[in-house]
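Rule-based calculations on the coordinates, nothing more; no lab input. Keep in mind the model is a prediction, meaning the values are calculated, not measured. Cβ atoms are built from the backbone, for glycine too; each structure is taken alone.
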Structure P
Amino acid sequence: MSEADREALKAQNLLFAQRAYRVLALAYRSYDLGHTPEEDRDETHMVFVGMVAIIDPPREEVRSAIETAYAAGVRVIVITGDNGHTARAIGGAIGLESSGHTISVHEGSAVSLMSDDELRSLLADRSKALIFARSMPEQKMRIVEILQ
């Protein structure tokens, strides 16, 4: 695969993600019988097959639930394993930007680098609708513990 092909696929992936699709890339690799478990995990010499874009639309009642929460003064924070672009698109679709909030997306890898004080400061900013994307279970727990 050429670098131009790779860049075109990245651009298509971004386009899908910005439209709230979850994207899977499909590839395969051939090997001889008698391979080892380590060879099973080897991700080199793969042959790209294609991408699959899957839409999993939010339930219709989510938007009104968020509006009700905002009206009651409840803050909404989303923590997901989704790609940041996908999470932002879904956040827009469910109304996180209503009531003057702007969406602020933070990837799990960046959260891992934050000190507790930095994360506490981010969580204290109630003007933003926070989305934590590509979050691992330990990152989710850390966010919840700081909020408590």
Structure Q
Amino acid sequence: MPDQRFEALRLELHKGGVDPVYIERTILELNDHYADLENAALAAGQSPTEAAQIARTTLGNERTIAVAILTRPELLAFSARWPRVAYCLQSAVTIGTLPGLPLVFCIEHRPELARWSVALGIAATLVASILAGLDYLIML
């Protein structure tokens, strides 16, 4: 089987929700089986084009292989087997990280926050001293 057929099978399995580990394992096994079938046909005296055709025919149609894999739910990814649970977990993780986002922002922008804190402290001290001075003048 040419690699393009394997890529089409890979995409079809990915769209079907098969776990990427199983997709890669399937493609590797199909490559091995195809090479074995082609080598056996070549050893039997077939020409390279005939050996490739025999290997392709013996291995089967990629659609048949995809259907056989997609009918096995244990090969599907967690999010494809239980989409609602996966969505709830993803939402919980997202909501759980939202309160931590300001902390992450503060950690990433420490120098800017330090400058702003110092500037704010100086400005608050200046305003407080002006107000205290005005209060003192009023009381005289």
Taking 0.00 as the value of FRET efficiency 1/(1 + (r/R0)^6) of positions 52 and 132 (r between Cβ atoms, R0 = 30 Å, to 0.05) derived from one of the structures shown (P, Q), identify that structure.
-> Q
Using mean count of other Cβ atoms within 10 Å over residues 100-107, single out the structure from P, Q with the greatest value.
-> P
For helix-only ellipticity at 222 nm (-39500 (n - 2.57) for each DSSP H run of 4 or more, over all residues; to 500), the calculated result is -26500, so let me know which of P, Q that is.
-> Q
If Cα extents along the principal axes in Å is computed and equals 116, 32, 15, the structure in P, Q | Q
Value 3.1, calculated as distance in nm of label points 7 Å out along Cα→Cβ at positions 92 and 124, assigned to which of P, Q | P
Using the calculated result 4.9 for distance in nm of label points 7 Å out along Cα→Cβ at positions 60 and 108, pick out the matching structure from P, Q.
-> Q
With distance in nm of label points 7 Å out along Cα→Cβ at positions 28 and 76 computed for every candidate in P, Q, 4.3 is reproduced by structure P
